[in-house]
Every structure is written in structure tokens, then in C-alpha cells.
Structure 1
Amino acid sequence: MTVAIDAGNGSLKLASVVDGRVGPVERIPTSPAPDVLLLAERIAELVFSGPPDEPVALVSVVTTMTELVRDAARVIGAPLLIADAATIPIPMSIDVAHRGRVGADRLLGAWGATLHHGAPLIVVDLGTATTIDVVDASGAFAGGAILPGMELGLVSLARRTALLPEVRLRMPDAAIGHDTAAAIRSGVVLGHLGAVREVVARIAAELLPKGGRPTVVATGGVTLAAWARDALLLPAGSGLPAIVDAVDPELLLRSLAMLATHRAAVAG
């Protein structure tokens, strides 16, 4: 068993992972910052439910959350593995200009998805930012694209305009919005899905210029919503092909457990 923690911009996700199966996921908002003793207690509940001396594995895009989890693990005396280039390198070739600048979450997701789905591969991670990451036919991380996430788009419209309200993120009932909220939802949600479709199509054409289609896997918090999953897999009534082939909402947590297992095997 591995206790896996994914520290994103909006929340900490914690779960135990046993033989590739992710248990119930707890989400703790990162704002305001969680109390270290409360976080230690939550981690301890997972750690002590399994065999002794099992690791806590972390992937983080927020430095303050990395330190918070480090302190919480220290409180309960749990060994902590951090998936990054300096601590626990992810065993994947990186074919980009600045190897050290690739986010650990992007590289981890690409590596974990490749183990399940092979290569070439595109991973679409719908979070605060939407990242579209590419694994080429050799299995190397080859870069990708980053765009503002759906929720960020909704919040930005409300905060950077005088009259537009902030609306809840969900699939619009129709493309034609008959009030302001519906129009915002249509533009942001359908526009974002269209942007993902366009970027994925262009990446696929560059990745396989002689034809064919790479496997496309979607992950991230938004994929947990049934409406987003259905829209990504089979956009009803759109007449367009599906954007992705598989949805794996807990890809990062599962990949953390695989990384812990890989490290143990290499260490002997």
C-alpha cells in the first residue's frame, strides 16, 4: 500500500493505493492552508491502516504545500517520497529544451499513462490549468500545451469585468445562452472543449505526420463530473468525434504508487 498525495493549486488529494486500486479520495482545500497537525492526523489514518513503514508519496505543484506535507509526515514519522527531479526522479526520457522546468505532475501523469496505454500518447489534465502533454512513439515526454482551465475562465470573467457574474461550472444546456449566465457557461465550457479538441488534433497531426491517432487519456478534477466525462468521450449531438479514448480521474495518485514501487524495486 502507498499513501498518495496530489497537491494541486486548489486542493490536496489523499488516498491509499493498493495493487493499483485507488481507495476513497479525500480532498482538502489549499486555501486557507490546512493546519499541519490536522493534515498529519489525516495522513496517519491512512498510513496506519496498512502495513508498517509504507511510504507516503507526494507530487506537488505548490511549494508551500510541499513543505506542509513534509512537516505533517515528519510529525507522524512516516517516510516521504517526493516525485521530482531532485528527490525521486520519474524514470522517463524528456525531449524538451529545458528538462528541469517540466512540472513533476505533468511528467508523472505522462509516465503513468504510458505504462497503462503505451505510446504515442496524449494526456489531457483538466485542472486549474488544462495541460495537454505528449509522449512520442519512443516513450519520451515531448512537451505539449498549457491553457487556462474552465473554472479559471469563469472566475476571470467575473473578476475582470464590471457586470458579468461568476457562474457555477457545469455543462450548458445549449450553445445559445438565453441569459447572461447561460451565455458565459456556453462560451467558457464549450469554448474550452473546442480548444482542447483543436490542440489535440494539431498535436496528433504533428506527432504522427504519416497518419494514425495516438491514444488520448483525460484526467484531472473536472473529469470527475459526469457531464465533463460524457462531453469528452462522446459529445452528444455535436456530430464530432470523441476527444479522448479513456478517462482516468485518479491517474496521478495511481502513478505515485507505481513510482514508489519502482523505486523500491530499483533500490533492491
Structure 2
Amino acid sequence: MSSRGLKSFFDHLDEVQQRIDNKKILLFLDYDGTLTPIVDKPDLAVISDEMRQAVRETAGKIKTSIVFGRATDDVRGKVKIDGIFYAGSHGFEIVDPEGNVTINEEAKRIRPVIDQAQKELAEKLKDVPGALVEHVKYTISTHYRLVSEDNFPKITEAVENTLKKYPQLRKTSGKKVFEIRPKIDWDKGRAVEWILKVLNYDPTVHVPVYIGDDTTDEDAFHVLKEKGFGILVAAAPRPTEAEYIIQDTPEVKKVLDILSSDHS
């Protein structure tokens, strides 16, 4: 991955327009840091009424999916938009526009391990100020945004000891969070591929677009490199497989307005 060649979305609107002209957009959106700003505690990341309306209007014209690390019910309850795909727990659980739920079978089998590991990790970190061990159905999110630098080694030690005890699990990293997931070949990119198949993706007809801010979105950016394009939400360039960059959540709304303006 490299930040070389990463282009400002708004400085290349003519290029973008050429890529989406006469094509149907298949839109994929991250939640935290994309539809909502990053906040200290996950529960505070609530989509604004303005952004919800922008997503709702976009989804009325473009096939839209929200792909995220949280539990599916959590984000569905916050977004409150019907008729779109919700892919939660990094895609281990997907709800289609009709409300049908598809759960990764391997993740379903390993769920008891996730349950037990989360309990033990929460117990290990209960006395670390600011630590939050979140049960996300098929993954565990260990947030350390509010943890002091002095206490950070306790976070890494607890996570690593959990991984040693449960070899069926693996660790990935996001913004001030360690994700513990089943050691399964599945991620946001695979979830996007699954949804594309359900939508009968045809390269002569469709152009998929993914907007996200986190390292966990790189799997989806990678999947779309030959099919469509990714848009990174970041204040400054960083190594990524996205093609374009925008600054923040308000700019996400501007992108939605542009993508949906002439498409249905």
C-alpha cells in the first residue's frame, strides 16, 4: 500500500464523472469515522439527522450498503433506514434489504469462544481506566482511546494472552482499537464481494464505490481496485489502496450528494 497517487476526490470530479457516467453505482459505506465522526466512546457515535437524510436520499437512487465493525443491530438501530444492506461485525453478519439475515457459518460455530474470550478479557482489563472491551457478536473490540500511555502495555498484554489461549482467534487493529476476530478468511472485502454477487454485479453495468476511514476498510478498497474505486476519509494522506481522499464526515455528505445527483 502507498499514499503515492492518492488523489483529492473534489479536485478530480471530471475524472470521477467519466467513471460513473452511464453506470449504476453500487455504494458501500463504513459507519464510524465515515457517517459519524470518531468519538471517545462507541455509544456516542450517533449518525446526525442531516447525514441520515443524505444516506436515505442516496439509497433511494443507488443500491447502498453499510459495512462496519459494530454489531449489526447496533448500527441498524442508529441508522434507521430500510431497504439497504447492513454488514456488521466486519461482515460476519449481513442483513439484506428485505431483512433476511446471513451469518458466516464458521463464525457461528466459533461464537461460544468469542463469548468466553470477551468475558475473560473484560475481567483482565476491568481495573484499567478508560479500557472498553466491547462484545460485537462475532468479534471483540478492545478500545483504548481513553487509556493512558502508561497503561497501554496492559492492553497489549491482555490481548496477546487471550490470543495465546484461544488459537482460533486473531488480532487486527483499527483506530485506537484492537479487534479480536475468528481466524477465518472473511473481512469487509469478502463481505463486499458477497453483496456484489447478490446484486448481480456486472462490470459493464455497475461501478462499485466504497467510502471508509479505517485500516479495516483496506480489505474492501483492495477488492474494488479492479472493479470500481475507494474513497479514503482522512485528514492527511496515508498508505492505502483507495484511489481518492476526502477530509471528514461533512465531505462524505458532499460525496453522497454528487454520486446520487444523476443516478438512479
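The numbers here are math on the coordinates, done by the rules we state, and not lab data. Because the structure is a prediction, the values reported are computed rather than measured. Cβ atoms are built from the backbone, for glycine too; each structure is taken alone.
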- Tell me which of 1, 2 gives 18 when you compute relative contact order in percent (Cα under 8 Å, 6 or more apart). 1
- Note on the structure: When 1, 2 are compared on distance in nm of label points 7 Å out along Cα→Cβ at positions 32 and 248, the highest value belongs to 1
- Item | Parent structure of the calculated result 13.1, given that mean count of other Cβ atoms within 10 Å over residues 8-15 is the read-out and 1, 2 the choices | 2
